[in-house]
Structure I
Amino acid sequence: MVNLEVSIGNLKLKNPVLTASGTFGYGTEFSDFIDLDRLGGYIVKGTTLEPRQGNPYPRMVETPSGMLNAVGLQNKGVDYFIEHIYPTLSAFKSVPVVNVSGAKVEDYVRVCEKLAAETDIKAVEINISCPNVKQGGMAFGTTTHGASQVTKAVRAAFPGTVIVKLSPNVTDITEIAKAAESEGADAVSLINTLMGMAIDVEKRKPCLSTITGGLSGAAVRPVAVRMVWQTAKAVSIPVIGLGGIMNGRDALEFILAGATAIEVGTANFIDPAVTVKIVDYISEYCQRHGVADVNELIGAINR
C-alpha cells in the first residue's frame, strides 16, 4: 500500500489532490460524477463579505490550450455560505477549504472571523491574486507590503490553516511568497491565472466584457511549474501547485518540482472525474516506481 497522506500546516489530507477555487462550485455539484470523499480536499468558490454579481457577460472565452475568464468572484456572500452551503458539506469526509477574497484588508478579516466563529472550517485560501476585480484582489498580491498586510491580519483572525494564493503577474513571485511566510502563512498556492486578452477580429472588439481576463489551462502549465519550483526553494512552508494540470502526469510534474499538494482547475470543465483519475494515477505511479510514500516525491527531480 502506498501512503498518499500529506500535511499542509496542521491540516492532514488523505492525498495531495485538491480542486481549484472557481472551477468546482461548492463541491456538491460534482457529487453526481465522483465520490468527493476520494479527494484530499476541495476548495470552494471565492467567498466575499458581501454578495457579488460578478462581471457582465461575456466573461469566458476559449483560447488555444486554455481559456480566459473574467467571472469576477460572483457569489452570495459569506453569510449565505454559512447558512445554506456549509451545512451541506458536513456529509463529506474530504476537507473543505474556503477561498476568501476582499476589496480591503478588513473584508478578509471579517469573512475569516465569521468562518472561525460559526463553522468548523479548518482551512482558508486567501486570494490576493484575482485579476478580474476592480478593487482588492490582485492589488494585494503584487507587492510584498500588500501580501504581508493581508496575511498578518488574517493570521490574527483565523486559528486554522491559512493558505495564501499568489499571482504570477509579478516580477518575482518568491518575494511575495516569503512575505506571506514571514507573517504566518501555513502554505502558499500558485499560480493563479495569467493576465490575457482575446480579440474578435470580425467585430474588432475584445472577446471579454472586461477586455482582459485570467488565462488558465494547459497553456500556462510550464510557467506554473517553473514558479512552483522557484518558490519551493525559497520558502520553508508547503507549496500547493496549480496551473494547467490536466492529468496525473501533469500533477506529478508539480510534486517533483516541490509541491506538497496540487489543485485541479480548468480540467474539471472538460472531465468532471479528472480529480479521482489523478489520485489513481499518483498511486499507480508510486507502486510502479517502488515509492512507498508520496512525500518522497516532493521536490525529487534528478539534476
Structure II
Amino acid sequence: MKYAPVMEVAVHIGYPKAASTTLQKHLFHKHSELNNLGNYPTANIGIDSEEIDCEASYLKYKELKQFYSNILQLDDIEYAFSKNDAVFNTYVLPRMSADKINIFSHEGFLATFFSNADRGDKAKRLCSFFREPKIMIIIRNQLEMIKSQYADWPFDPRAFMMRRAVDINEWIQIDIRTPESKNFIRSLNYYYVINYYVSLFGEQNVRVFLFEEMVNNLERFANDISDFLGITAAQTRAILSNKHENKARNIQLRSQTINSDNVNQLYNYFRQINKSLMNIYHLNLADYDYPF
C-alpha cells in the first residue's frame, strides 16, 4: 500500500563511500524543512565526529530500523513473509510529516557488501511504498571509490569475514572474478543503476549528484540538491560547510597504488559507461578525472 499523496518524499539511496554519513548526520537531520526518517550512523569503520543525536528517529524507533532491514537484508523468500507493509503502516507512516519533505536514506540500497546484493530487489521494494518519491543518487569517481572501499576493508572480497588481507591489486582481480551479483566493481556501473531507477520512478524524479562537487564546489552541490528537494539552499550550504564524516582511518591503505594493468582494465570497463552518463545525464565527469 502506498502512502497518502499529500506527503512529499525523497529517498537517498547511496552510493556507499560517497558522503552518505555526512548527508545523513548533517543535511538530512538538521535542515528545518526536512523530516529525517533515514539512517543515522554511529559506528562507521572510518573516523566520525563525536556528534551523535540520540533523538534521531532511526536511533529512537527500532521499528524504523526494522523497516530498512527488511528491505535491505532479506532475500525474496524471506521478504515475502516479513510483513513489512504492516511495519510501514503501523510505525513509519505515523511519523511522516505533511508539512515537511520526508527524507528516507540508506546507502544499503546500492550496496553489494553486507546486504542483499540484488539491488533490483531493493529498488522494487522501495517502489511498493512510495508513489512518486524524489530519488537522490550520489556517485564518485570509480577508481577513488574502489580505493576507499578497499581502505575500509582490505580483505578478500569474496569472504570478508575470513579477513585474509590482500593488497589492492589482488583485491581488484578477486572482485572482477566474483559472480556479478556480488561484484563490487560492476556495481559501480552507474549508467545501469540510474536507468533502472528512472524506469521505476520516472526521469523527472531521479537526480544524480557528484561526490566531487560536494568536496570541491559546495555552493553548486548545495544549490543543485536544494533545488531538487525544494529546500532553502543557504541553509543547506551552512549545514554542510566544513563537514566530513567517516574519514579514512588508514591513510597508508588508502594511498596504495593500482597497477597499470588494473587501471587499464578498469578504464576499459568504465569508459563507455561514463561517456553515456555525460551525454545523457549531462554530468561533468571529465572535470573530476572519471575513467574515459
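Computing Rg/Rh (Cα atoms, Kirkwood Rh), for residues 42-81 alone for each of I, II, which one ends up highest?
Comparing I, II, the top value of Rg/Rh (Cα atoms, Kirkwood Rh), for residues 42-81 alone belongs to II.
Once distance in nm of label points 7 Å out along Cα→Cβ at positions 258 and 274 is calculated for all of I, II, which comes out largest?
Details: I: 2.5; II: 0.8.
Structure I gives the largest value of distance in nm of label points 7 Å out along Cα→Cβ at positions 258 and 274 among I, II.
Just checking, which of I, II has the largest value of distance in nm of label points 7 Å out along Cα→Cβ at positions 194 and 266?
Between I, II, the highest calculated value is found for II.
From which structure (I, II) was relative contact order in percent (Cα under 8 Å, 6 or more apart) calculated, if the value obtained is 26? Please report the intermediate quantities before stating the final value.
Working: I: 20; II: 26.
The correct label is II.
If helix-only ellipticity at 222 nm (-39500 (n - 2.57) for each DSSP H run of 4 or more, over all residues; to 500) is calculated from each of I, II, which structure is the one that comes out at -8500?
I
Comparing Cα Rg over 2.2 N^0.38 Å across I, II, which structure shows the greatest value?
If we compare Cα Rg over 2.2 N^0.38 Å over I, II, the biggest value is for II.
Rule-based calculations on the coordinates, nothing more; no lab input. Quick caveat: nothing in here was measured; it's all calculated off a predicted structure. Cβ atoms are built from the backbone, for glycine too; each structure is taken alone.
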